[in-house]
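For reference, the structures are reproduced in the following blocks.
What follows is calculated from the coordinates using simple rules that are stated; it is not laboratory data. Because the structure is predicted, anything quoted here is derived from the model rather than measured. Cβ atoms are built from the backbone, for glycine too; each structure is taken alone.
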Structure P
């Protein structure tokens, strides 16, 4: 029998700056915001209302990006906030803007990162969106 050596690689584990949970879906808010912006072209009034809030959010987290996870989309170290927390923020902005149920349903079809259904999915169910 061949004896194998124990090798331990020290891998950095990065936590979300908002929820402090390990980032398991490393897509940066900047890349997600580009996708959300593209989707919002279908709703120009909503886009004008929500994009400034998204840009302010991105500016606020920009200084936290120093030591963060690498994004699988843009390949830059910019995942200081997990996709769940970012989409939770966007969902709250959609609600503040009084987006209708059709728009909220589309948002969940495209951008739902509440895989365990213990966060904003519960609220979406109460609203009759999912």
Structure Q
């Protein structure tokens, strides 16, 4: 599950993410990070579901971090998609595939939110969420 973690200013210098990894044993992957004068925002992929995911979210929230679930990174408008395949080869992790029947498939578990596919799509059928 991908999560957007928004740290208030006073928590930016606290190792909250490290503490959650240590306490849960989950190998959290950082996908994006942005720190400003007022907040810190990190998008992470947490390889957990159910109670294990909820425990990790509870630890973040208890540390004062706002947690937002990101169910998908991008969406494909299949009515607009021409199945040209322009989005397939630029994807650095192979999250987009073109099947033999010319249908495009997005594997959300593999997607790292780089958004290269959004820029690569000539008909703008892929958009970020």
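Rank structures P, Q by FRET efficiency 1/(1 + (r/R0)^6) of positions 51 and 99 (r between Cβ atoms, R0 = 35 Å, to 0.05) and report only the one at the top, that is, the highest.
On the way: P: 1.00; Q: 0.50.
Across P, Q, FRET efficiency 1/(1 + (r/R0)^6) of positions 51 and 99 (r between Cβ atoms, R0 = 35 Å, to 0.05) peaks for P.
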(request) Assign the value -6000, calculated as helix-only ellipticity at 222 nm (-39500 (n - 2.57) for each DSSP H run of 4 or more, over all residues; to 500), to the correct structure from P, Q. (result) Q
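Given a computed value of 2, 10, 19, 19, 14, 12, 10, 8, 4, 1, 0 for P(r) over Cα pairs in 5 Å bins from 0, in percent, which structure among P, Q does it belong to? Spell out each step's value before the answer.
Working: P: 2, 10, 19, 21, 17, 13, 7, 3, 3, 2, 2, 1, 1, 0; Q: 2, 10, 19, 19, 14, 12, 10, 8, 4, 1, 0.
Attributed to the structure labelled Q.
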